[in-house]
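Pasting the structures here.
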Structure 1
């Protein structure tokens, strides 16, 4: 049986699909798995099993329609037995249907964009399947179910995403370059998919200062030019704060994270990458909630903003109070 997974983006969302991918890899009737990904997030697929065949599409490039058509034409020739749309958007549904049928996707109560349910064979979730990892696992059962639209008798468990690094991955030279000692530094991830997920820079600065006072080296990690500028301003004038000098390739970043004491981060790809590596994570939450999106392993600690408007899902806010309510002390209580 040949399967195509359509999951275009983003960093953390792709990591959430790892348990569903593992489910498919373990099915004896599945002979071949392909994956369609937006080229901006193809770096995440570096941690996939080598047996997964990845096709990239440039949906934010100069000619997105041309790139989409090229990907569709290429994948049509594979003649898939089933397609699994784990994105749930109109664009993912259109591309999946253009590649072939049947296409399995979100049920009508959970699809991110309602018209997507008209393009796919919706798979019904159990009421106790409340985490996105469970949703992805459930959709992946669609091709093997006699009636995917029927309410399941039992929920699928939340299974933490996991990553097994190749034995050849080495981090000693990177730690030496940065002047770091294994397990004596904490990664402060400056990223945030949108502004309402980001801590004030003053909170990051005080958190770094308090770590330094404890004899723990704070390492500021950034992913964009804006985050780099903010990190540079925080680290300026304080020799105890380390600044990541450049962006790392995915496997190098994994190797670095495996050597740290903990990662402090918003709901971002780096957080979910660290959690999948079984690294101790401390995450802070305001516009999203950990019960649906967060890592739920034994090493994962959540700090939830003490506000009534929690889980608003807003990307911008005219009364932004949640992240400023997160204190350095609350982030460091679990260290």
Structure 2
């Protein structure tokens, strides 16, 4: 179903809030949540959480729940925004993540997990509403969230392959921000069915819907391949999305959610992940790649948190340029 959902959501006219394409995408997602037999969340009578998005636009968060065995436990949340910034396909931003989320929801059966799993299709993540009180995830947390979530797992820009030019890496590699928000989260990223590089969120900055949960003091993970040359352009079509990467990510997300389901977490608790970051970079960049990375930031070797603070923005910019 990933490809079907991706092709349906990556409409030529886009999903920009307030447009017919956005309305069509929302209606399609409502049929998908219903087909998955998800339960409405909290006090909602259906899947829709409408809110004022400004300039005459009504935002529409679409929220469902896969019930767990113990509704008294804090639920987990898997989320991705479905709106687009332009009237174009915006396949990687963010139809690919939404399609992946729906596939995770399809594969996790009711009562398979101990905790409820909230499936959140967030609206109005894109400019001009980004990081304002008109942003869908912000409104979800402020308006209808019942108590804290156990962990929020957010996705954005997850479908395109990554390249670092002369460095030979797995193009399915994905960055994961937020594992510093609780000491038990890094262990959940070990042995996944997709290569990951944990990175502190403050090295990149809040870029998506995880921000609302971070500010609310809840543990979170943010999966992203980062920006790329087609980002926010009409070139962001399904041709640039690697569906096999989304399939691997689906399996990895189920692994993460299953591990988090069993873990004792509680409120966010910042901790140092320097050694974890370094180990992941060595594993995926190799000796030659780490030597190039050290040269890029003017040190003999990458070995400290300060080195990583300088390196990560460089890697992000390099990946954003398509490895050139």
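No value in this document is a laboratory result; all are computed from the given coordinates. As the structure is a prediction and not an experimental result, all values here were calculated from the model. Cβ atoms are built from the backbone, for glycine too; each structure is taken alone.
One of 1, 2 was used to compute relative contact order in percent (Cα under 8 Å, 6 or more apart), and the answer was 20. Which one was it? Answer for the origin of the read-out: 2. Work out which structure the value 3.1 belongs to, where distance in nm of label points 7 Å out along Cα→Cβ at positions 57 and 297 was derived from one of 1, 2. Of the options listed, only 1 reproduces it. When distance in nm of label points 7 Å out along Cα→Cβ at positions 1 and 89 is computed for each of 1, 2, the one that comes out at 2.8 is 1. When mean count of other Cβ atoms within 10 Å over residues 225-232 is calculated for each of 1, 2, the greatest value falls to 2. Work out which structure the value 3.0 belongs to, where distance in nm of label points 7 Å out along Cα→Cβ at positions 185 and 305 was derived from one of 1, 2. Answer for the origin of the read-out: 1. When Rg and Dmax of the Cα atoms in Å is computed across structures 1, 2, the figure 18.8, 59 traces back to 2. For which of 1, 2 does helix-only ellipticity at 222 nm (-39500 (n - 2.57) for each DSSP H run of 4 or more, over all residues; to 500), calculated from the coordinates, equal -8500? This figure was derived from 1.
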